[in-house]
1. As an exercise: helix-only ellipticity at 222 nm (-39500 (n - 2.57) for each DSSP H run of 4 or more, over all residues; to 500), calculated from one structure in I, II, III, equals -18500. Which structure is it?
2. Among I, II, III, considering only relative contact order in percent (Cα under 8 Å, 6 or more apart), which has the greatest calculated value?
3. To which of I, II, III does the computed value 3.8 (distance in nm of label points 7 Å out along Cα→Cβ at positions 127 and 199) belong?
4. If volume of the Cα convex hull per residue in Å³, for residues 111-270 alone is calculated from each of I, II, III, which structure is the one that comes out at 142?
5. Where does the value 3.9 come from, among I, II, III, when distance in nm of label points 7 Å out along Cα→Cβ at positions 39 and 239 is the thing being computed?
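Values quoted throughout were computed directly from the atomic coordinates according to the rules given, and no laboratory measurement underlies them. Quantities reported herein were computed from a predicted structural model and do not represent experimental measurements. Cβ atoms are built from the backbone, for glycine too; each structure is taken alone.
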Structure I
Amino acid sequence: MPDTADYTPPKVWSWNKDNGGRFANINRPIAGATHDKDLPVGEHPLQLYSLATPNGVKVTVMLEELLAAGHSGAEYDAWLIRINEGDQFGSGFVDVNPNSKIPALVDRSGAAPIRIFESGAILVYLAEKFGAFLPTDAAKRAECLSWLFWQMGAGPYLGGGFGHFYAYAPVKIEYAIDRFAMEVKRQLDVLDRRLAETEYLGGSEYTIADMAVWPWYGALVKGLVYDAGEFLQVQDYAHVQRWTDQIAARPAVKRGRMVNRVMGDPASQLHERHDASDFETKTQDKLAPADAAE
C-alpha cells in the first residue's frame, strides 16, 4: 500500500482486493449474486431479511411500533442476514434487493409478492400501508419526509465516511478523518438545533423520521458506534441526548433493537423473530448451548 502522501491516482482505477480494510472480504466493484441460495419464507405477511445494523434497526423498530399500535397485519418474520459472511450476495437476496444491502422486505399479503429495499423506502411503504407514523397534514408530512431523507443523505457521511476512516480503514488518514468528523459534528448541530425547537424531528409527533435517525445518531451520542464519543464530544449535544433517551425508553424500540442482533449482551440478541413470544423464549441467553451455536 503506497504512502498516502505520495499517492497519485492512476489514469484507470483497478481493484486491489487487499486494500479494503476490515470489510475487504465483502467489498467488490460489481453487483449480482455470488452463489445460489433461496431465501426462507415464514408464515406472516411480511418477510424481513436483515441484520441489526442501524439501517436494519430502523425497520424492526417500525414493525414493533406498528404491532404495539394494534396493527396486527404488521406481523412479520425476521430472518438473519449475516453480511460479514456474504449472505447478501445469495441469489434469493439479490432478487429482493439487487443492491445487496440490508434490510430487504417482501410483502406477501396481496395477490403477488411486493419487494421493497432501501430502509427509507421500507419505512414509507409501511407507514402508507398501515396509515401510521407519517402525518397526513401536508405541512407535517413534508417536514417528516424532509428529515427522513435528510438521514438517508447524511448517513453515508457518518457510516461510510467518518466511521470507515476513523474505525475501520487499514491506515489512518488525517485529512479524511478531519473532513468527515467536521461533517458529522455539523450534522449533530443541525439535529441539536432542530430538537431544541421541537419534541421530535417532525414536530410534536413521533414519526418514521425519528425511527430513521435514532439508530444512527442516537447510538453515536451514546458512544455505541465507532468508540468515538469522546473524540466527537457528543455530550455537547444536549437536545439530541434528550431525544435519544426519550425514544430509547419506548418498549417497541427496545424490542426492535433486539431483532437480528448478533453482538453485545446475549440477552439483547434475538437472531430471528417469528412471533412476539420469541422475545421471552428465544433470546440468545435463553438458548441451550447447542442451539445458541447454530
Structure II
Amino acid sequence: MKTIIYFFQYIFVTIFFSLFKILGLKKSSYLGGKIFEKIGPLFRSKIIIDRNLKKAFPNVEQRKTDLITNMMWNNYGRVFAEYMFIKDFRSKKYNSNIQIEGSEILDNFKKKNQQAVFISGHFANFELMAMHLEKSDIDLCAIYRPLNNIYLNKIMEKIRKNYICKNQIKKGVGGLRDLLNFIKEGYSTALMIDQRVSEGTKSLLFNEKAYTTTIPAQLVKKFNMPVIPIFIERYDDIKFKIKINKPIYFNEQKTIQEITDELNTILEKMIYLKPEQWIWSHNRWK
C-alpha cells in the first residue's frame, strides 16, 4: 500500500516540478508557499507544532503561534518549489540572491588547509548552505537522511549530488564508515543537528531533553576538529543571507555530552533568530 501511495506522491510532485520550471523562480516560490499554507496542516498535527512552540516560547499567545506556523508552512513550500532552481543558484544566474556574511572566515580556514565540522539546522532554504561551502572550494561531504518515498528520494539524491554537494553520505551505520573515510582523506563535513535521532544522546533543547546526534562531538574528540556553525535566513521572498560563524575549538577535556549540549545551545539561538523559518512540525522531543 505504501508503495502505491509513494508512487502517486511522486506523480504529484513531478507535475508541480514541471509547472515550476515554466513559471520561474519568483512565481514558483510564491505558489509553493501558498500551496503549503493550505495543505501542510493536513499532513502534520497542529497539536505537535503548538506543543513544540510552547517549549521555546512558553508565554506566547495563540495568535503569534498561528502566525509562526503559517509562515513556517510558507517557507516549507517555497523550499519545495526552489528545488527546481538549485542548479541556477549554483550557477551565476542567482548569485545576487545570496548574501554571505563571514566569507573571510572561510577564506582564512582554507588558507590554513584545515578540516571542520559545519553544523546548522533546517532554516530557510537549508540546501543552499552546503552548496555555498562546496562552491567556495571546501573539500566537503554532507550527511543526509534519505526520504521515505523511494521514488522521490531518487530525484532528491540526483539534485543534491549534482548541484549541492557531490559527496552525499546517508545517515546510518554504513554512512558513518563512509564519513570516516572522507575525514581521513582530508574532507570537512556538514550536517544538520536539529533532527530527531534514535541512537544519539539526550541533550537539553528549550529546557527539555531531546535525543540529539553526537556525530559532531565524536569528530571533535577523535580528530580534534573545530566546529563552524552556519545560519541561513530568507528575506524578500527569494533572497538569502548565509552567516559563517567563527570556528569553535573545544577544550580536549570536554566530553561528548558537554560538546553536544553546547551545540544545542547554539542551535537554540539560531531558532530564536527566525522561528518562522525553522521546521516545528517534527516530533523533536518524542
Structure III
Amino acid sequence: MGRYELRDRIAALDPEKDHLEIYQISSGQEFPWDYTRALEFALFRTYCVPSISKLLAATGEFRDRPQRRYDDTALLMAEMAAHGYDSERGREALKVVNRAHGRYAISNDDMLYVLSTFIYDPIDWLALYGWRPLHENEKLAAFHYYRAVGARMGIRNIPDIYDSFHAFKVNYEEQYFVYSDTNRQIGQYTVELFAAWFPRVVRPAVRLGVRGMLDERMLSAFGFDPAPGWVGSLATAGLKSRARALRLFPARRESVLGKPKRNHTYPGYPSGYQPSDLGAPPPPDDLPAEFRRSSRQGQGHIDMT
C-alpha cells in the first residue's frame, strides 16, 4: 500500500455521507497517535471552563479515580468510532454516556463546547504536527461525525456549518476561559495523571513538558506558571521531526481504533468486556444540589465525569 493511498481513498469519499468511514481511516490508520494526544489535550482544555471544572471537582472522580475516568472516556469514544455510533456496541456506549450525564445539571452550551473541542483540537494539532496536511474531507468528516454523535447524546442547537461551530468554540473560550480554583485543581490532577504514565525519574520532566504545550490562555485559566520557552520549542521540534520521519513509513494496514494502549483499568479490553461495564458510578451522596439534574433538564452528554 502506497504512503498516500489512504489519503486518495478519503479524497474519493463524500465527507457527509461517508463521514464514519473517513473518520475511522483518519483516526485509526493515518494519525492514531496524534488523534489520541490531541483528544487528551482537548479534554484538558475543557477544564479551563469554571462551570465544567467545578462539577468535576464536586464529583471527586478526578481526585479519587483519574485513570479510570480517563479509561472510561477513551474506551467509550473508541467504541463509537471503531464500530459506528449506530452499531450494537456503539449504541451501548452511547447509552452509558447518556446515563452518566443524565445525573448531572450540565448546561447545553458547556456540552456544545466540549463537543467542539473533539472536532477542532485534533484538526489544529494535525495542522502543526501531522505527517501530511489533512484533506478537507477529513476535516468535514470529523465535523459531521461528531454532529451525529452529539445529536444522539441529546445535545441541542449543534451548528450545521463547519465554520459556525468553530466560531462558537473560539467565542466560548474568549468568554469563559477564566481562572478558578477548581480549574487549577482539576488541571493539576490531569497533569499528575499524565506524569503517572512514565517512570518516576522522568515525571518532573513530563510535568514541565505538559506546561510547555499549553497556550497562554490555558496557563492563565489554570493558574499554572509557564514553562521556560525552550521547553515548548523542544517539544515542537520533536513532534515535527517525528512527522517528517513518518512520511517515510508505509501506510498502516489495520486500524488501531478500540485497541487502547494506556488503558490500565480494564485488562485485556475489549476481550471479556462490554461497553456497559464502563462508566462513572452514581453521584456521591454529598453532591451539592446545584449539580443534580432536575426533571426539567435534558439528559446525556459527553463523559466528563
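1. III
2. Ranking I, II, III on relative contact order in percent (Cα under 8 Å, 6 or more apart), first place is III.
3. III
4. I
5. Computed on structure I.
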